[in-house]
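Q: Listed below are the structures to be examined.
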Structure P
């Protein structure tokens, strides 16, 4: 055990809140809820402005959100076309 080990009782309110929001962001990232993760990372920046780790995580979330948006724009019209074809064939 290290003499410099940080425990919750040694952290300031800002550090505790920062760690909370970072952990929530990481948890949401694991289950691919990138918008929620991004919002929690943004909250973490309130308690540690300019933090490079948090800024990188927000950028990664933004990139993934953009990829997901592109997937939706490709898949939705395809699915709608299939549904329309099924409706037309049943008539």
Structure Q
């Protein structure tokens, strides 16, 4: 399986998403309002679905795994680390 490129369109479960972050090491993304999905690319498993009304900074560390939004940890269970994708839903693409 080829590694997707940031900014490209990624189809997951019949929905088109834009890749806004990717990696197997720590990365962060300044998010505007919208719908986001954190995906473990190795397992093709959705870790979190986030609906944001305000601008925030998302910090993702796939080695733990960890998802922090403005300092608040959102993943409370231990999971498999790997290559993670941060996806943004774009209504115009669906």
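Laboratory data are not the source of any read-out in this text; all were calculated from the coordinates shown. As the structure is a computational prediction, the values presented were derived from the model and not from experiment.
Q: Work out the source of -27500 here, i.e. which of P, Q gives that when helix-only ellipticity at 222 nm (-39500 (n - 2.57) for each DSSP H run of 4 or more, over all residues; to 500) is computed. Numbers along the way, then the final one.
A: Numbers: P: -27500; Q: 0.
Going label by label, the one that fits is P.
Q: Okay, next question. If Cα extents along the principal axes in Å, for residues 12-51 alone computes to 26, 26, 15, which of P, Q did it come from? All intermediate terms of the calculation are to be shown ahead of the outcome.
A: Values: P: 30, 16, 11; Q: 26, 26, 15.
Matching structure: Q.
Q: Determine which structure produced the value -0.38, -1.38 for log10 I(q)/I(0) by the Debye sum over Cα atoms at q = 0.13, 0.24 Å⁻¹, calculated from the coordinates; the candidates are P, Q.
A: On the way: P: -0.58, -1.09; Q: -0.38, -1.38.
The correct label is Q.
Q: Any idea which of P, Q comes out highest on relative contact order in percent (Cα under 8 Å, 6 or more apart)?
A: Going through P, Q one by one, relative contact order in percent (Cα under 8 Å, 6 or more apart) peaks for structure Q.
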